[in-house]
Structure I
Amino acid sequence: MISVEKAFERIVGPAKPLGTERLTLADSNGRVLAAPIKARRSQPGCDISAMDGYAVKSDDLSGSNITLKLIGESAAGQPFGGRVKSGETVRIYTGAAVPSGTDQVVIQENTGPAENGIFTDDAPLIGKNIRFAGYDFSEKQIILDGGTYITPKSLGIAASGGHSHLMVHRAVKVAILATGDELVAPDSKSFEPFQTVNSTVPQLSALVTSIGAEVVYIGQAGDSLKSLRTAIKEASGADILVTIGGASVGDKDFMKQALAEADMTLDFWKVAMKPGKPLIFGKRNDQHILGLPGNPASAFVCAILYLRPLIDKLMGRPAPLPSGVLLPVATGLRKNGPRQDYMRARLIGNPGERHVDPAASQDSGQLSVLAQSDGLIIRAPNAEAVDAGSLVPFLPF
């Protein structure tokens, strides 16, 4: 067996971002920018007003009860076309271009009506209530660095800089294959007592798609080499093949043999962790293969620790080993054994006073415990017993 850290290093460490593709802004959400982008224009493109008011020459504001002649208006998208002279003003609206010859905007609350114009006591201050050209960014300025994880806020500045498409790393294609003669679909019309509903595939499919990857093939194979060979062959076009079950050492556990026959180069198949000890990892040409345990909680924990970071790495996102944050534990924990333990736990208490409460049962077959949990308490191999209130690493999911 190898440690969790060593397994992570072998699975995620050598992975390289996939190729690139050009997508619309909307389709780029959740992807990683493959190269920096520069603004095709300045924002704003000219000096604009930050307020509703009157554009003036600041030199005209020396004194009190200054009267200015109103000669026109400037609205957003409809600028004033002339040049303002001393003693004149232009009505201006938020977002409108500041007229030539003016260098200050007096907000409308600081003015009053006068014959043929306005009066004001506003003090002179060049640039007041004006957003100057390039205030946000300038033409040819880098507005998003390569490696940026694209989110709605990133899309806003990309669009503002004149980009309708982005070059991003390609989405990872993940094939998910569940195995076991006992498995039946959730929509089965009836369930025999000896059958198990295939719950892990929809669970992992949702995890995969939630981080921008694509599930390209979902299948189920029986406990036979023939069935496994066929399914593995069908998944050959995926970047990652995830198998569920058949990774242990029982007489019906054929997964390792079937993968070897499919030309997988095995790296390792046991990790010193619980749940999740029987974990297969290997490569078939450029395809990454993760053989997860069959128990639902075990498969989910392994997916959080290894599959999600591997997808992140292939899509160009940062992919550190999930290590959690320190929070006080609600109950004492006894000394841990030789394997790293990932205990399902709930967050309890008010915000700012959160504690983590480990589930009473840590059986890896109990989906009810997993569904009620907020994350995992991480216990290092041979960790000493801790008292209630002690800080422990907690990995939210």
Structure II
Amino acid sequence: MLNQINQIEETDIHCEINALEVPLAHLPSGDTCVLYVGDNLHLMKKIADEFVGKVDLCYIDPPYNTGSKFIYEDQRVSQKDNIWGTHLGWMEFMRPRLETVNSLLAETGIIAISIDDYEQPYLRVLMDQIFGQENFISCIATCRSNNGKSARGNVATNHEYIVVYGKSKKSKIRGFLENDDASYDKTDTHGKYRIDGLFRKKGDASLRTDRPNMYFPLYFDRNGNVFTERLSDDLKEVFPVDSKGVERRWLWGKDKAREESWKLYASAKGVVYVKNYFDMSKRVKPKSLWIDNRYLTERATNEIKEIYGDKIFETPKPISLIEDLIESHTHEQALILDFFAGTGTTAHAAHNLNKRDKGKRKVILMEQDQTIKTDHLAFKHGFRKISDITKARLEWIANRESGFTFQVKNIQ
């Protein structure tokens, strides 16, 4: 199968990236966005000399190939006489762009791609080959509608995906800041905590014979306090023995257990756990299912209407969704690339985060200069090219936010 995917037409995919025909200024300091206008594959090759290996996060919301009459081209359907069926045309379109952005990502970089059910399996095939299946991070399902689309099929679809890959094994997402202490139901002198995991080792290398020095008695009182010595006669003794009587081992050696016994808690039956303390600076792993009213398409539509006065773009993404994606997947100094910029939501989201946490994220947007059809709502509102819509949002932000600056670059 991999041989057959390699046969996908790769016109100009592997051509040498030439030196820039025009000098490109480095991104200025401060909260900055640069909008490049033109074909995104051409543009990425043009900026490669300046940005190769420097992009921390690439987020894109590419065409889903639904065949719908959107402001942009959304129909790349092939004949079925190949292993990829009607999806081949879309794969030919996406592959060179994904290969090129791979070279722009830092070794610790991450790429996140919004997609729906129709092309998600084929996107995964492309990503596995280009980025390596070992660098797959997650396929996040996001709820886009409470009611779902019921016009086609037997199921009302109300989700989409965000497919996430790393450039290498060095790529790590940082997670969300923990800001809800409701689940921390216990308190001691060190703060609020909850019981998260057994102190007794489970799984591989968990037997007493695996680490004999981690098999020793612990002692606990009626309040759940744990000690490594029998300090009084009323303390009860417990060993790392499971419910079947198998001798296991503790997670720590005796010296560490003695020094950090305050992090341990024993139930009334003598089961020893590790305390997990609430810390607002601690980050927690994102879940694979994102459900929040802030992520609904209806919210995105209202945001577009507020900015443009009407729904001039059919497929906007909610600002909050992109804010949460950026905040959980990369750091405050990140260089972010979106080469299917649309209305510029990615730049708006990054700016909002910079205001919130004093970050210095910078954004590179790319949008085509495709002419808008005269019967489209955007044309009736005075827009002539798709990139004009992106620029208008950047101007809207800049007019309201003193800390936001942007540039527009046209490269031939």
Structure III
Amino acid sequence: MAMVFSNMLLVFSISLQLGQYDMMIGNTLKMFSGNLQIQQQDYLDAPKMDRTVPDINQLVASLRQQTPYRYAARASTFALASSEDRTFGIQVTGVEPEFEPQVTALSGLVSEGRYLRDGAAAEIVLGKVMAKNLKVNLGDEITLLGSGKDGSFAAGIVTVAGIFDSGLSDADRAMALVGLSYFQDTFAMHGDGHSIVVSLDTLEGDIEASQQIQQQLAVLTDHVDELKVHDWRALNPGLEQAIQADFISAWFMYGVLILLVALGVMNTQLMSVLERTREFGVIMSLGVKPRMISGLVLLESLLMGLLGLVIGVALGGLVVLYFQHVGLYFPGMEEMAQRFNLPDRIYPEISLLSVLMGPVVVMIFSLVATLYPALRILRLHPIEAMRAT
């Protein structure tokens, strides 16, 4: 029963944890980065203005026709944003208003005004903190000063069309969106861009999608050697490291549970050996060798472990399937989910890894814990054993 309960708990806990990771990754990618990005091969390590994707408008239009994924072209630079009273540094990102909402959730975070409508219009959507710092409201004008791709002086005046509130102070303080066409004209991009964001339906298909897109790039552009498809791990290295650290720390808790079960099994088997010492002495006097009795005790533990594994996995799997269907709701999640356009429930991930990882470890530790009682049998002598009380 101890093994059944621990296996059921491990199956549910690990499945829920993996489901949380999928939700965390999906929400992070949906916020801004997307599942994949096509960039100039050195741009990710050193995002310089001249490291561009040539003819990005034509390339992204061709990719939409050739592959089933969702695409949005972008260009980005740092500039000075000036209002009547203040000036701050800001990251300006040119986006396609029609396609950007298909790959990210920023359009749904606009709390005042509206999202961009025309890529060529001189309008801007900026974060709530930046709007407060610049002391601007809807309809106010902001002057952008920066450098063009060719090193020329770039300047433009944009009107505040919307203000977004992502809940992330760094993003709300430093990020602003303008139309891609306006960005290209203002910063002398000549039809180029910096990134093509790719959105997928699931996380599992990123490798296949990356390979397929790389093959299409070889057909659609002569600059394929200069371009590289980055997956979400390369785009968000801190996210993957955080997940790995959290999973490792969770296994300390799981390890305590497994250790308690293993000690319980060892105690049960040790008591079983001590209680049957006289019987062991009798059958040893009839010619049964100690190693055969020791093997019998190990077989008992193996059968108990298998039985606990099967029943625990079955019960844990049923619990996971139930919550995978209805989801697991925590108080307060609904309001946060609506704010950030996220799901309000956590759905456990059921897979061969999540179902068998914990129970298999429990069975192995249980067998290891049985070695001590089994080794005690090897030191038994028939006469001494039959005198045991």
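Bear in mind these aren't lab numbers, they're just calculated from the coordinates by the rules spelled out. All values derive from a computational prediction rather than experimental measurement. Cβ atoms are built from the backbone, for glycine too; each structure is taken alone.
Using the calculated result 20.5 for mean count of other Cβ atoms within 10 Å over residues 186-193, pick out the matching structure from I, II, III.
So the calculation was done on III.
Out of I, II, III, which one gives 16 for relative contact order in percent (Cα under 8 Å, 6 or more apart) as computed from the coordinates?
Checking each candidate, the match is I.
I have 4.4 for distance in nm of label points 7 Å out along Cα→Cβ at positions 82 and 210, calculated from one of the structures I, II, III. Which structure is it?
On the way: I: 6.3; II: 4.9; III: 4.4.
It must be structure III, since only it matches.
Out of I, II, III, which has the highest value for distance in nm of label points 7 Å out along Cα→Cβ at positions 154 and 290?
Working: I: 2.1; II: 3.1; III: 8.3.
Going through I, II, III one by one, distance in nm of label points 7 Å out along Cα→Cβ at positions 154 and 290 is largest in III.
Matching task: -4500 is the computed value of helix-only ellipticity at 222 nm (-39500 (n - 2.57) for each DSSP H run of 4 or more, over all residues; to 500). Pick the structure from I, II, III.
Of the structures listed, the value fits I.
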